[in-house]
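Please find the structures below.
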Structure 1
Amino acid sequence: MNDLEKYRKEVDRVDQEIIEAIAERTNWVYKIASYKSRNDMLIADEEREKEIFDKIKNMAIENNMSETFVYDLYKLIIEYCRGIQKLRK
């Protein structure tokens with residue numbers, strides 16, 4: 001196996017970890033949706049979302065990543081999770 005193949009294999013491994021992490025996050029969102037439904041809570045929580053975006057901005061900086069990219073990625077993730085919560089209501 002040459003170096004390029006090794007690098008690609010590692011990228012594939014990381015891709016698997018990313019998908020598994022998103023799946024795990026989604027499972028927790030299902031639990032949150034159930035909790036919010038039982039307690040007549042709103043789906044959107046602006047304070048919590050601000051907290052998340054502040055946290056991921058700092059993580060992006062610490063990891064020398066584009067803040068814009070990470071923000072856009074999490075915006076998609078949060079929108080997806082909000083959709084899950086709407087379906088669970």
Structure 2
Amino acid sequence: MVKGQTIGDDTWGKVNLTNGLTLLMMGSADPVPELPTEKVKFLEDMTEAQLARHMQHPGGLKNLGKYRSLIRQALIITINLIFQVILVI
């Protein structure tokens with residue numbers, strides 16, 4: 001951006017570079033990521049056999065044991081907060 005103008009990658013329009021000119025550069029110096037090599041498969045596009053094989057291994061959290069204390073602490077704080085709100089009302 002130069003004084004309210006947005007310039008593109010290839011053209012600079014009527015912008016003249018002068019000493020003391022401040023440019024705001026946005027973007028990344030990394031190369032543009034490549035497209036995936038294999039096509040994305042949706043459940044609607046799968047055959048019955050592929051769908052049955054996929055449903056045998058559902059995604060999601062498998063080990064909730066390590067999160068048990070975190071969930072317990074959050075519930076205790078939430079319950080205490082609810083009781084405090086009820087007492088104020």
Structure 3
Amino acid sequence: MVALPEGRLLLTGSEWLPRTDDAPSHIAPWSMTYDPLTETTVEHDAPRAIFPRGVVLSDGRVVVAGGFADPPLADGTRSVPWVEIFE
């Protein structure tokens with residue numbers, strides 16, 4: 001969770017999804033902002049990895065980076081070298 005300068009919260013996380021006929025069991029990442037004043041949430045495109053870290057930049061944007069993949073990437077690694085900026 002990252003507190004944004006204007007008071008909203010950027011939340012990133014993941015949930016375990018069991019196996020179905022169409023897909024194996026896996027961990028699905030998600031992200032959203034929460035506004036405690038209006039008690040509303042806005043969903044965003046999911047981060048590309050689970051357990052990423054976020055940092056607020058001086059201009060108010062948030063850099064979210066790192067994490068790991070489940071299932072592993074095509075080359076077998078789990079570390080995910082990516083960076084995404086939320087505005």
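Every read-out reported here was derived from the displayed coordinates using simple, explicitly stated rules and does not represent laboratory data. The shown structure was predicted, so the numbers you read here are calculated from the model rather than taken from an experiment. Cβ atoms are built from the backbone, for glycine too; each structure is taken alone.
Side notes on the structure shown:
- Which of 1, 2, 3 yields 0 [helix-only ellipticity at 222 nm (-39500 (n - 2.57) for each DSSP H run of 4 or more, over all residues; to 500), calculated]: 3
- When distance in nm of label points 7 Å out along Cα→Cβ at positions 15 and 71 is worked out for each of 1, 2, 3, structure 2 gives the greatest result.
- Origin of the derived value 49, 35, 13 (semi-axes √(5λ) of the Cα gyration tensor in Å; candidates 1, 2, 3): 2
- Structure from which 6.3 was derived, distance in nm of label points 7 Å out along Cα→Cβ at positions 7 and 79, options 1, 2, 3: 2
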